[in-house]
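Visitor: Listed below are the structures to be examined.
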Structure I
Amino acid sequence: MEGVEHTPTRSSQLTTFSLRQFILRYGVYVSLVVLLLAAAVLVPGIYSPQSLFLVLRQASQLGLVAIGQTLVLLVAGLDLSVGGVIVVTNVVIAEVSAGENANIPLAIGVALALGALVGLVNGWLITRRNVPPFVATLGVLVFVQGAQIAYTKGIPSGFVPDGLNVVNQSVGPLPVPFVLWVAFNLIFAFVLYATPYGRKIYAIGSNREAARLSGIRVDRLIVSAYVLCSLMAVTAGIVLSGYVGYIDRYLGRGFDLDSIAAAIVGGTAFTGGRGTLLGTAAGVLIVQFLSNITLVLGLDEPVQLIVKGLVIIAAVALYSIAARKP
């Protein structure tokens, strides 16, 4: 009837709420299944044992970085310096080891120390100097790249010890990087979901000031998240170094934005406080399968970037709409 204001019924409100909750909890997994089915139609050969082995290895390398990226996103940050850390890891391993297997432990130790230092600088700039995470980590990335170019005089060269190639072998039908990725996911899942540290990380991302007032040492935990993120980038750099076998100045290119994309597509909020490692893992597989599908279909790199960008925009928009209160 005219003049009568219609209000949503309780049943319609419950339906809307249920749909929102379904999108937030399971949207990424439904999207992954749809993508996998589409891949079977568009690129049937992608599920051959050789192709699947390659995809899982590539996804694992990105996945290691995405674990750390998820941690900093949970505290409402982000880390653009991970690509630079990967390249520095590659250079350090080749230079410190001098190509000798006996020097691998020392080279890895130096790489981890430098990675932790980068994370500390990122965290210090953000918590003590109040520099926005985007600006702080971008500045650190530029500095790290400049230091690497100055050290190598712009012409990096050298070889990684053959012994490091063990990280790119297989365990049965599975690549070692995939096993590492699963192991680190389990470790960090336990830390995030079963320890006070993890609960505090989520509390900081949900409401930093409330977390501070409740007695949580916010700055220390934020710094620790950036340190862990850098250490995961070092881990990915070790795996990638063992794979290529030599110094490659472009080794970490794309890992910064791809790791952020994987976490966001997986349901981690830019504003912090919401996200899971399982969702990030699904996001990693989506990003990696998208990259492989577009590559096999022969699409140009700009088109690949457009497709990836549209997926990220769609995911962020969908999660934002679903997260709104009815």
Structure II
Amino acid sequence: MTKEPSNIDVSIIIVNYKSWRHLKNCLEALSIIEPNAFSFEIIVVDNFSNDEKLDTFSVEFPDVDFKVNTGNNGFANGCNFGAKHAAGEYLFFLNPDTIANENAILKLLEFAKLNHTVGIVSCHQKNNNGSYEKTERLFPSLFTLFGLTRAVYKKLNQQKIRKQYHKDMSVIYPDWVSGSVVFISRKWFDQIQGWNEDYWMYYEDVDICRRIQEANGKIALLQDVEIIHNHGGASRINVKTASITKTEVLISKHVYIKNHFKGIDRFLSQLLVVLSNIIFKTVLAIFGLIFFFIPKLRLILNIYIKLMKYYINALFKGSWLSKRSLNY
């Protein structure tokens, strides 16, 4: 499947944690690609699923390089771990719940080769129901952190946003793209020192795109290329998993603010996010406590408990990082 390591064009890196059903579909689609137009390798980083399924996959997909991480260390760490073992000139980070084909990868590669000022290339992501994930992605700011203020901001800037994300353009340049499909050269990856492991899960994609732009690079999304994405299939496995991942979304927002906001904007944003979460989540948690037999409300109660523990710990430890982050 690959040439000599020094001649590999693309290293496809997939971080997996107990997403075996989706991973099988992903690898089956990649395994039928012939290395004619470009050479490639496939690296799967298993974040220590520890469920005895890795051996079966290693036999079923002998051309895939399976690496076992030291633990469920998060998406950013898993990506960096995979990149350390990659030999490709370009790194293609894919979620296990995606389906990519040769044409899509080739177009991403060709665009990256011709546009050196572009740090990250992505494409449309098509859900199983035929809908497409949104491409209109703005960097978080004091004015876009909340639904209401974000709606007002978009209304006031609708002409600029429409121009930036016009559906008829073959290439658009969003502020950031989803981490489920990230194509980046080794040169750019090394320049920004990879993914930020402050994040255990979520916002690491916003962060890496922000750092690319701070290094005078661009983020490009090819609108004539698409990859199938079974959105949420890799993380929303059950109620227990969902309570962890949904809490990490809230936590990672605080981490992003810490890393990229300055001065009074940082202080106000952290304060407003804390107050918003405490007020609204408390109200919802009360319903969850009363109607705990309803799974969705029980999930909300679990998220509230985890979030309150996080805030108490953040207050005493003086850190916004999740305990799950290796940088904690």
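Just so you know, all these numbers are worked out from the coordinates, no wet-lab data involved. Just so it is clear, the model here is predicted, and its values are computed rather than measured. Cβ atoms are built from the backbone, for glycine too; each structure is taken alone.
Visitor: Quick check for you: by relative contact order in percent (Cα under 8 Å, 6 or more apart), which of I, II is greatest?
Guide: By relative contact order in percent (Cα under 8 Å, 6 or more apart), the leading structure of I, II is I.
Visitor: Hey, distance in nm of label points 7 Å out along Cα→Cβ at positions 285 and 317 derived from one of I, II reads 1.8; which structure?
Guide: On the way: I: 2.6; II: 1.8.
This value belongs to structure II.
Visitor: Now a separate question. Of the structures labelled I, II, one was used to calculate helix-only ellipticity at 222 nm (-39500 (n - 2.57) for each DSSP H run of 4 or more, over all residues; to 500), giving -14500. Name it.
Guide: Label of the originating structure: II.
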